[in-house]
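Next up, some structures in structure tokens.
Any read-out appearing in this document is the output of simple, stated calculations on the displayed coordinates, not a laboratory observation. Quick caveat, the model's predicted, so the values are computed rather than measured. Cβ atoms are built from the backbone, for glycine too; each structure is taken alone.
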Structure I
Amino acid sequence: MSDPTTADDAQAPEAHAPEAGDDLAQAVRQRDDYFDQLQRTRAEFVNYQKRSKAQAVADRVHLITPLALDVLNALDNFDRAIESARSGGATAIAEGLLMVEKQFVAALTKHGVEPIAALGQPFDPNFHEAIMQQPDAHHPEGTVVAELVKGYKLADRVLRPTKVAVSVHPAE
């Protein structure tokens, strides 16, 4: 006769073998899920870093704008003072004011504020504000022929449009 415990022992490894395979398959699936989560989390973090950097740049531009506009108004007054000193014959004072004005412009340029080119350019309502029309036979119609107040931009954003006179064909 055969021993019943011996027969059970012989069948036991075969009965546990499918369970071990299931455990291994489950562990592999779990590992793959964790790896997938890790990759997604890394990608989300990289995207977060990019968004944060872009937001910081946008915030910087937004924070500089009011200060830049105030400084530009003072810069306009420097231009007026320089013209007044030149017309009054005080060339030494005009030269001193011009040096200070250049320092202001250099400081603004250092922080991304740049003048908008206008004179001789075609009128562009995105960058120019037409204050008047001026008859001019030497320029095509719609060309900026006079810059009345200088405009500035910060990065790609217009801080203040250039106030200009635009050419029109003279009346005949």
Structure II
Amino acid sequence: MTTTPEFAAVAKAQLDTALRFASVTTESAQRLFDLNMKTVRSSFDEASAQVRAIAGAKDPAEIQAIASKVLKPGIDKGQAYAKEVYESVAGVQAEVTALIETQVTEFQKQMVVAMDSLLKNAPAGSESLVASFKSVASTANQAYETAMQSLRGLTPQFEPAAPAPSKRKAA
């Protein structure tokens, strides 16, 4: 049977995990917010400079030259932004997955202890019920392991590919 100190320890562990999860997600949201603010500020400054340059242009050829200088750096900055967002989200996913795996492992340990207690205290003739319960727990554990392996197998498929080298010459 579970005692009050054991219950309190489990409750404390659950609270610690919930607080860690909240911390991870809050830190991630803050990093994404900071990245977005930096990107917006940079984009605004660059757009302002480009508008000034275009406004000061003397002829259409100069406007075209200014526009062509802007395109490649804009694409590169977009790729860099997407990479930073991906890395941030992938980091959070790894941390959350680790938290979930830790929780499931702990739950499995607690189930083993509960099963052992159940076996010791089970009335005569309830062996088939206990065996069925063990079978269900084992099947659930196998399903969880299969799901986690599938998730781990999918994650590398979403890794961003290295950007292709630019075919344009620098201006």
- Item | Value 98, 33, 17, calculated as Cα extents along the principal axes in Å, assigned to which of I, II | II
- Query: For distance in nm of label points 7 Å out along Cα→Cβ at positions 91 and 131, which of the structures I, II scores highest?
  - Reply: II
- Looking at structures I, II, which one was relative contact order in percent (Cα under 8 Å, 6 or more apart) calculated from, given that it came out as 30? II
- Where does the value -31000 come from, among I, II, when helix-only ellipticity at 222 nm (-39500 (n - 2.57) for each DSSP H run of 4 or more, over all residues; to 500) is the thing being computed? II
